[in-house]
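These are the structures in question, set out in turn.
The numbers here are math on the coordinates, done by the rules we state, and not lab data. Not measured: the values here are computed from a predicted model. Cβ atoms are built from the backbone, for glycine too; each structure is taken alone.
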Structure 1
Amino acid sequence: MSSFIIAQGGGPTAVINQTLCGAIAAARELDPSIRILGARHGIRGLLSGDVVDLGGLSTDQLLRLGNTPNSGLGSTRDKPDPDRCDAILEALERFEARAFVYIGGNDTAGTLELLRARSTGACRFVHAPKTIDNDLVENDHVPGFISAATFVAQAIASVDLDFRAMPGIYVAIVMGRHAGFLTAAPAAWQSDPDDAPHLVYTPEQPFGLERFLGEVEAVYARLGRCVVAMSEGVQDEAGTAFAEALLKTGLADRDQHGNVQLSGGDLGLEIQRALKGRFPKARARVDTLGYLPRGFLGVIDPVDRAEAHAAGALAARRAFEESGSVVLTHDGQRTLPALVPLDRVAGRTRHMPQEFFAGQSTLSERGRGYFRRLLPSRPDLYTPFL
């Protein structure tokens, strides 16, 4: 019996299971006789034959699964080489797979493009988008981003209220190795020049520690407080991640892929040390938000949820016909999913456009407008005395 395979790759999000449920529902509608199988932990499950039958899930179970953050099938960051690709293709043949829908980010799309290029069978390969970093090319934005960005915006606005009451300096280290969308998103809620984030540092703009300290000092002198959003992947003029410098001091490590570990708090510790050195009497705090924004149970945006489900449904429908990558497009009024060739997305990284910046640490009105279009409205806050 032919089968329809679905898997999840990369980091979990608040709405990645909505994409899974959209794909299940659409595949079941298009071909009620086909086996719908989920590979546990991405391509690992395919290779080991560790799959679960998804076709029998009830409507209630799909609803609960879709509304649950995490990757319900488990995930992986494995990047297969050509030999492993051949083994994956053999596994798909054993399952008599007509289609393989893989939900994930850049690397997931890259894996599917490798499989598509080496495949000689009838299986179709469709990438369904997912990432909190919002860094997939061809997309206006990506499922998972809105919910994570709303979490960061809420965190920054909350800290700003705290530091209005008790002045000081605060830095939030936000996930984002190569793109700063998530870090910059709280600028959507700036209704006044004095609203946080007062300074924004992303990988797209060069970062220098002394310039950072000088800019913090200027804001702190003017407002009595300074709230900063900083990407974990900030880098210098040469494009070297600031965290790379910490390797020389023994404050940072590399992960299993050889990348500098950005989410362990090492950058935050170094920034905290620098702030204490420059502002010894100030209330100064650095927090690494870490994994919290990407799948926080209390922040699942309804628009994000609906778009993720629609992306999964389109992935399944098109997987019966052709390979490709689902993208979210915006026509000026509506966001709609579409399909583009895999090689237009695979292995590519989308960065924040330069026109989103008004300077190296501030956003332009165009940049704020982009995030304002995506995020829910800022809460109506009342701070008349401060």
Structure 2
Amino acid sequence: MHIAYITSEYPHPQVSHAAGIATSIKNLAVTLVKKGIAVTVFVYHQKVDAVLEDQGVTIHLIAKKKYTLLSWYFYRKQLQKYINTVTVKENINLVEAPDWTGITAFMRLKVPLVIRFHGSDAYFCKLDKRRQKFKNFVFEKKALKSASAYISPTTFAGEETAKIFGLNRKKIKTIHNGLQLDQFNNETPESYEDKTLLYIGTIIRKKGVLELAEIFNKIVKESPKAQLKLIGGDSGDIQTGSTSTYAIMDTVFTDQARANVSYLGKIPYTEVQDHIKKAHVCTFPSFAETLGMVTIESMALQKPVVNTSIGWAQELIDDGVNGFLVHPSNIELFSQRILQLFNDNALCLRIGSAAREKVETTFDINTIAETNIAYYKTILA
């Protein structure tokens, strides 16, 4: 079997961008190769054309190209031609693509297409209660309707996407994203920087960062030595038109809280683990995710996580057992859960240990890769 993935991001030094989607694709791709499956990754919107090899995965970088008219259409047709040529030459059996902005709309591929719900623009707009651009909805719906089958990282994301686009739920398979657990080991979970709260993710309104600022204000009021570390790129804010959501976040902090905040910006992925290990508690108060890779990465490193309670998160964490679930708008309870962990080291270790067990039983990429292979076979049968 030979599987190909279409994506705009992938963790590699020569690829322009890599975030949660990239990590989940690479985890799966590398594990499939280890199990004897040939894997090709087509990475579009790149600076140059190139073909690379990395951990047994063949990576095709496809340069971004602009056309005088209808660039969105002609670039898709360029991708279609390139992907179909490689598909025939390399005997690719199946192609998988993300739902975001419907990159496969107007493409006619020579093999079955599976779309994985990494999160469409329509999905995020619905959860974030924003109006979506009509063009994006049309592209996403056209792409989804042309697919043979769908994979969703959580049942919640699958059900919501089906409602938005009128999809046949029987064609949606829930398969969680997974981690290469041998790369996530914390030998000293009892060692951390006391009362350090860590957030990893884009600084953007939908991730609950403005609520996080309010939450931290309350935490510092009760625990003056508490520290907040933020890792992730800054983003513009659609609601206000500001070019920096962090600038808005900064106005929410009290003077006392602001003095205890460290914003590290984007850092290399290889350095993120060290920051997770040093954290006392990790928190992800997001309003919009399909799964949330940094949540399960933190759990794998035995960190107590205070997470959003919305839909998808209930499939990651059992509240009070291997983490805490609180709605981001409940500022008081959210801050109290973090303070509860700050003030009870035994509870932190117990929840961190249970979090690791949850990841081992639910998000082990070796098991998840086998599930993907079995599902791909049903599509090709």
Quiz prompt | Origin of the value 23, where relative contact order in percent (Cα under 8 Å, 6 or more apart) was derived from one of 1, 2 | solution = 1
Quiz item: Thinking of 1, 2, which structure, once Cα Rg over 2.2 N^0.38 Å is computed, gives back 1.04?
Solution: 1
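Here distance in nm of label points 7 Å out along Cα→Cβ at positions 193 and 337 has been calculated and equals 4.5, so which of 1, 2 was it run on?
1
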